[in-house]
Structure formats: C-alpha cells, structure tokens
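So, here come the structures, one by one.
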Structure 1
Amino acid sequence: MSVENLKRTPLNDVHRSSGGKMVDFGGWDMPVQYEAGVIAEHLATRERAGLFDVSHMGEIWVDGPDAIAFVNHLTTNDVSNLDDGQAHYSALTNENGGVVDDLLVHRFSEDKLLLVVNAATTEKDWAWIEPKASGFDVKLRQASDDYCQIAIQGPKAASILQTMTDTELSSIKYYHFTTGKVDGVDSIIARTGYTGEDGFEVYAEPSKAVQLWNKMLDAGASDGILPCGLAARNTLRLEAAMSLYGHELSDTISPLEANLGWICKLGKGDFIGRDPMQKLKDEGLKRRLVGFEMVDKGIARDGFEVYIGDERVGEVTSGSPAPFLKKNIGLALVPVEFAKTGQEITIDVRGKKLAAVVVPTPFYKRQK
C-alpha cells in the first residue's frame, strides 16, 4: 500500500519530525523505531519509562441493558465478574473455537462496556460483532476515530503521569481504570499495557494527542523517558510472553493451545466457540505454545520450522533477540509431548539446524 493510502494516527507528524522510521503496519503508517534505536527504547521501558502511540487500536462501545450478556456471548472471559472501573483480557472466538481477535473489555457500568481491539483487525471485528447484536437489547458504536491512545510504560510511568493529573494513580489497581483529567484533558486512565511493565494507557480526544504526547515526554525527560516504536513494543511483549494476534492466536489456534485457558471461562454458560473448546479440553490438547531459548548462536524468526531430530514438529510463532535478557528467545507451537521444560529442539534458521531448548514463560517478569 502506498504511503498516501495508509491510515494515520493524530501523532503522525510528530513521529516524522522526531525521526521516527515509518512502516506500513496493518494499513497504518506507524513508527517502527526512533533515532535511539530498538534496544535503547526497550531498555528505557524496562528501567525507566517508554512512550507508545497506540492510537491505531480500535474502540467499540456496547451500551444497553444486555451489554454484559451480549459481550459474554461474544467473548471467552466472564464479564459478569467485572466490577465498575475494572478491565480484563479476553478473546473473541469463532464457531470452531479459533480466535477472531484478542481484546480488552472495560466495564464502566452494568449497561456500558468498552471493547479495545487490535488495529489491523478493527474492521473485521466490527463486521463479526455487529450482526450478533440481533436479539440483544444493546447499542453498538464503532468509536475508533473518537480517541487517541497513548501508553506510558515502565517503573517510572506512574510518577511521571502523576505530575500531569490530580487523579490519585496509586489507587488505580492493575487492570482497573477511571476517568479524569490529564494535563487538563478529559481522559480514560487505565492501568493496562502490553510490555510486561507497570504503566497506563490514556484515551482522549484525537485533537489533544500532540499536547499529551509532548507533555508526557517533557514530564519524563529527567527520568530518561523515550518515545518507542513498534519494534520495541514487540520485543517487550515477547519477553513477557504476551500473545500477538496473527502469531500466537489466529482463526485456527485455540486460546487453550496458547496457554490462555485462564481467560476461557467454559463454565459461565454458552458463548460462541465454547463447545469446540470444551471438546478440545475434554479430549486433550494435541499441541501447545512453548517458550524457547536459543542455545546455538542465531535468531529464530516467526514461521521458522521446529524439529525434534529429523522430524518437523511445529513452527515458531514469534522470535527475536531479548534486549533486557540478552538472549535470543521465541514462542513456538509444538506437540504436547514436547511441550516440557528442558526439551531440546532444533530450529531451521535459513537452512541451518540450530539448537534451542524449551524454557518456562514468561521469560521476563517484573519485580513488584
């Protein structure tokens, strides 16, 4: 797709003027990195703070008396367990138990929920969700154009953001949110993220994106905050073993196979995809997602084949260097009999069979 046809976030000009290296990401013109580079951005987020433009993510409002029942029908997790001001991670599943998308569900009240879905799948998700509202007393609104979304992540994120708001951030628990003003701008302030670090995702009207972005960079300058691109976002989430749609999750990969049984509340009642997942659970998984660490020198990238001896048994779903851990790591789908810590595997890295070993995940877990 030509640059002219790509969608742009409200921060596009800022990224370009700040030296962002722009790429086509699912039809969006997004920064993959800035001048400091991927490793510097990754380490800044682990050790201090990183700032991410995630305004390309999709937002869908669900309003009405049947909001909870409807979203429970659509998704794997149990929305009825949420309190007002609480969010959870969940999945939209198809009739075969595969994943349409993974998402966050935010409960504002019993009749008002906000779904946050992936950027590249927003239109697909909307087309999937909208027809299924028939028979439910709900009103749906595709609101992606109504928000910018900025993620400030890292051990210094809370203290930096606190200088910009009167909202007491320490009272917002992990995976909870509130509404308040950030730098005088009406915002949703959610203690969520995709990096394995503490931090917040701030939603506000798009016209305020540049103001909020620049103010967060200014407020965090003395703490060494860096703007971060897609590449660091990917290496951070991989160290934390967080799934990426289209890699660890897809129309043909069950959440159960991706170690996401904890978001699949099969006992909550009927929902789309429940029966095939229950059958898979009852009969036993044939394959499972594992973490691995390279033993030989080399990087196993997405799609590379995994072998036990001469037999091809699976493939890498995500792989890259881990800047903080200083190792080459990855995730792979393999038969369950090989999904055990210490299992030796080889990976075909551009024609060379390189040794790797299955290790526990997450690879990185922050100190609390």
Structure 2
Amino acid sequence: MPNRLRLYLLAEFIPIFSIAISFFVVLLGLFDLLANMVGYLQAELPTATILRLIALGLPRNLSYALPVSLLFSASYAFGSLAARNELIPVFGSGTSLGSFAAPLLAVALALSVFGFWFDDAVVIPSVAAKESASRAALGRAVTRSRSQATIMTDGGRRVWDVEFYDDASKTLSGVRVITRDGQGRFVSRVDAQRGVWDGAAWVFTNARRYWIDEVSGDPVDRFHATFTDPELVEPPESFRARADSVDGMTNAELAGYVEFLKRSGLPYGGELAARYERIAFALAPFVVVLMAVPLGGRLGRNSLLASLFASLVAATGYYIVRMVSMLLAKDGSISPELGAFLPLAVFVLAGAVLTARAKS
C-alpha cells in the first residue's frame, strides 16, 4: 500500500512539474528576447541569428526555472491532494508524511546533483557562447587577451609585468619577472621577448637573467636564446582579462582563481564563499521540495493560488537569506563556509521542522 501511494503522488506531481518547467523556461526566454529586441532590430539581425541566441540562452533558463518549478509543482500536488481530502486515507493507512513524500525528495535530490553538473558543464559555457555570439552579431569585440598585465604571486614574492597576453595561443610578450625574498630584497629578474606555455611551465625566448652572486655579492647577468625556470609556472589563466565576474567561471576556473588570489596575497574570502555557495545552492531543488511538502498539505482549498503564493514567499525568503549571508562573507564579517552554507542550513532545518510538526 505505501508504494502504491507513493506512485500515486508521483503520478500527480510529474505532469504538473513538466508543465511548470516548460512554462517558466518559455517565460524567461520571452523576457530575454524582449530585453534585447531593440538591439536586435537596430542591428538588423536575421531571424536565424536571433533564434540561435535564444537557443543558447535555454540552458540558463532551464537552470533558473528548475527550483521554482519544483517548488510550485510539489506544493500544488500536495495542495490538490489536501483539497480533495486524499491525504486523510494516506495518513489513515499509517504512512507518515516523510515516508509518503520520499519519492519527491529523492527526485529533488537527484535533480540537485544533476543541476550542479549541468550548470558547470552546460550553462556556463552556453552563457559564454551566447555573449560571444551576441557581441559578434552586434559588432562588439570581445577577448580574454590582455594588455599591460601586472600580477603578484607567491604571496607577493614574485612580480610579473607583461606587455601583452594572447589567450588563444597562451603566449606572453614583453615579459619581466622580478623575484624577491621574504624581506622584499631583490633575488633575480628575467626579461624576455616572448613566453610560451608548454603545459607545465613558461618557455622564454631571447631572455636575459639578472641575479646576485652568492659568493662575491656582485650582480650577474646572462643571455639565453631559450630559458625555462621550474619556479616560473604561473598558469595562463592568471593573465586573462577579468571583465567577467566569478559567475562566468567554471568550477575548475573558479578554484584556480581562488588559488591565484592566495598566491598573490590578495583577499579571496568573497571568491571562496562563491565557490562554496555553488555547492550549497545546487541543493536548492531539494530544499524547496522539503519546504513544499508540509506547506502544500496545509493549504487546502484554492490550492493553485495558495501554491503560487507559497512558491513566491519561500523562494524570496531563500534568496534574501542567501544574499545577506554572501554579503557578510564577502566583507569578512563571517567565514566563507558559513556565508555559503547558512541559507541551506536554515531552510533545511525549517523544512524538517515543518515536516515533523505536520499532522500525520
């Protein structure tokens, strides 16, 4: 009997969820189209180009629509069951609310795991592809190459000054690398016409090295047609132009950026919090369903309007707590771990309490 009840719940939930996520994806696509329609018309873009831009935006729309669709469909399904008094025989059979809703929670957890992978592997590349295609179609050049890049690494011990970094070929032009000791005293300098990344280190051409002889204390310099130093291994990503925010980085790129900030001795709390927050926010589908289970059963009549209202209130509350905690983490008031996982903990606890207090 419990398994038949759970299958009945899934049969109630799946059609609503399919309609809801389709509706929200299309709605978000229309909003994006209307927001950019004037620019498209002014540039006289062909219909095929506009449709391609819309298609590139679909993965992001799907990612945004997933939590809201789950919350709405779960609360609507339980509200419909309550309005038809069908929860009475469910609880009368001795099945608890948590046991009855277990399939929905399992589906939400699976979608959370899928969403984490989907955002990293599909959404972020598709957003970058859309921005690149949009800029190209509208005549706006975009590049991740960079002119006059100056960065510090190894906690400020090493300073890189580069006239130009070409991201396509992973090459540096006009390179100067100064290395200092822990007290800031000069150790060595490398000047090179060009540097090429070989996958493990930089290979410099027409390079001249300067250093202080340890015995005599005199300055020494030497010319090299090609030169490689196993300590000069700063990855090419460190030299990229960073006009985009951390939201446009994949998980691997964001992890590398945090490590770069650590090596440079720069503040990295906000970026580390953003990295943790991606993990926490990936569980948003599970959190919203956990809250919708007890809320939907309490809504009773007018389940459609009540489910919409509950969806808006719960989603707004979650995003507000998330925004506040991330702001506190970025300005150093709380730790990055607390800033990222506090909203998740608060709403999981709220959902667990509401489920425990629900009548069974």
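Structure data summary
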read-out: Entry that produces -20500 once helix-only ellipticity at 222 nm (-39500 (n - 2.57) for each DSSP H run of 4 or more, over all residues; to 500) is calculated, selected from 1, 2; value: 2
read-out: Label whose coordinates, when mean projected area of the Cα convex hull in nm² is calculated, return 18.4 (choices 1, 2); value: 1
read-out: For FRET efficiency 1/(1 + (r/R0)^6) of positions 21 and 341 (r between Cβ atoms, R0 = 30 Å, to 0.05) computed as 0.20, the structure of 1, 2 it came from; value: 1
read-out: Value 0.95, calculated as FRET efficiency 1/(1 + (r/R0)^6) of positions 261 and 293 (r between Cβ atoms, R0 = 41 Å, to 0.05), assigned to which of 1, 2; value: 1
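A short reminder: the numbers here are calculations on the coordinates, not readings from a lab. The structure displayed is predicted, hence computed values, not measured ones. Cβ atoms are built from the backbone, for glycine too; each structure is taken alone.
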